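Below you'll find the structures, each written out as structure tokens.
Every read-out reported here was derived from the displayed coordinates using simple, explicitly stated rules and does not represent laboratory data. Predicted model, so just to flag it, every value in this text is computed and none were measured. Cβ atoms are built from the backbone, for glycine too; each structure is taken alone.
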Structure 1
Amino acid sequence: MRPAAAVGLLRLGRASYGASLAAQERCVRRQLEKEGRGGGGSEDRLLLWEPAGPVYTVGLRGSGSGGAEEAAEEERRLRALGAGFERAGRGGLCTFHGPGQLVAYPVLDLRRFGLPLRGYVAALERLAVAACRRLGLRHARALPPPHTGVWLAGRKVCAIGIRCGRHITSHGLALNCCTDLTWFDHIVPCGLEGKKMTSLSQELQRPVSVEEATEPFLAAFQEVFQCTLTLAEEPI
């Protein structure tokens, strides 16, 4: 992997799903505008946030093989639980975001990192594995496709769902720190039957906050992507 210049870090704190998407879209737009101007300077960004409330999100492949009526009924069922429901422009099926998750949206120009798309997904998995191991989960690992994300003996601790257009990435990963895992009981997470979700807190048998997980995560990001993170202002 080629050494890269600085990546700007945006800490959104606790944010709604809509606010985080809007911030991400502004970053993507800045990247594309830079490309339109012929380059010059780096607009690569890493957005970190924790969901302010529970929300189910469905990726580009939808919630399954059913039709529009079935999808609408599924949305009504999930909303009735007291959660939000959003259709996202990422890959993957239905998943959950909520308080206690560390969510990362890298907005990167993959050409700067010399990464093809599959190589980028593998890099995100290495990032999450490295972060988990820094926090004490030595047996965290990635599995062969279709099992993207990070796993511990069949339990998934980190989900990955990305989008890439004109070499610019968006969306990313969600690491369960102290997430209320009962929200996952109402869906088939990422479309994988028979698989359970877990969290850092559950696996380490102690409370692990998003704040505690953040610095190991940032250190792992710089290691995997061979970059330096610098604080950045959110684009308008």
Structure 2
Amino acid sequence: MPADTLASPDEIHAYLVDQLNDAIRRPGMWGGELAIRLTLDHLLFVECRQGAWEDEQRALERREARTATGVKGAFEAVLPADHGTNVASVYAEFARRQGWLKLDRVLSADEYATMLAAIDSWAARDRTWADATSAFGTPSVLFGSTNPYYGKTLGYATADRSTPMLFLHLWNGTDPGSDPTWPPSHEQPLLLAVRRGDAPFAASFTFTPEGQRRRPAQEGREPGSS
């Protein structure tokens, strides 16, 4: 039997925006990149803007932030282990430009400028999650669990959607060559890299010393190169 009433377009749109924000923040629980993509497709359909994602795909490919295996493929070349929260951070950039991303904290222009000016030199030393929040405060978006035994990504943004987001990519787990253990040997996730959103992908990262040590081997890349 058909339903007597259906949700209004505004209700459907609000529901999908909420679903997208949850999928971006908890990609592991939603099914990762595919689930985010499907929710984006549904939102763009509701807004009658299906072509916007094709434009975004081309932009990601120009930035080399997407390969034949998706955004995950781009991260596999630069960061180790699970890439769920890393991938979600790239989709968050698109969601923010569309006005869909809900920020838990909005940085002022001065706070953003201070962070942008400091972040490269700050990342020249090894850091942890606690170091990051002590230096830059609560993130605008936490991608991943609040559990310190899991990797996560912290995103920082202002109210100006044209200003690129700043991301801190953190890892926790078992060292290469070691038997898996639980809990991991690290009490806090380790910062591997900071990233500037919307920049050419390879040039957008600044790696910590720990991040350099853990970078996947790349043919032709000189040791210690960025």
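A value of 19 was derived for relative contact order in percent (Cα under 8 Å, 6 or more apart); which structure in 1, 2 was it taken from? It would help to have the intermediate numbers written out before the result.
Details: 1: 26; 2: 19.
The value was obtained from structure 2.
Any idea which of 1, 2 comes out highest on Rg/Rh (Cα atoms, Kirkwood Rh)?
Values: 1: 0.95; 2: 0.99.
Sorting by Rg/Rh (Cα atoms, Kirkwood Rh) in descending order puts 2 first.
If mean count of other Cβ atoms within 10 Å over residues 180-187 comes out at 16.2 when worked out from the coordinates, which of 1, 2 was used?
Details: 1: 16.2; 2: 11.5.
That value comes from structure 1.
Which structure, out of 1, 2, was distance in nm of label points 7 Å out along Cα→Cβ at positions 140 and 212 derived from, given a value of 2.9? Walk me through the numbers before you get to the answer.
Details: 1: 1.3; 2: 2.9.
Of the options listed, only 2 reproduces it.
When helix-only ellipticity at 222 nm (-39500 (n - 2.57) for each DSSP H run of 4 or more, over all residues; to 500) is calculated, the result is -12500; to which of the structures 1, 2 does this value belong? Let's see the in-between values first.
Values: 1: -10000; 2: -12500.
Going through each structure in turn, the value belongs to 2.
Of the structures labelled 1, 2, one was used to calculate distance in nm of label points 7 Å out along Cα→Cβ at positions 20 and 92, giving 1.5. Name it. Could the numbers behind the result be given before it?
On the way: 1: 1.0; 2: 1.5.
It was calculated from structure 2.
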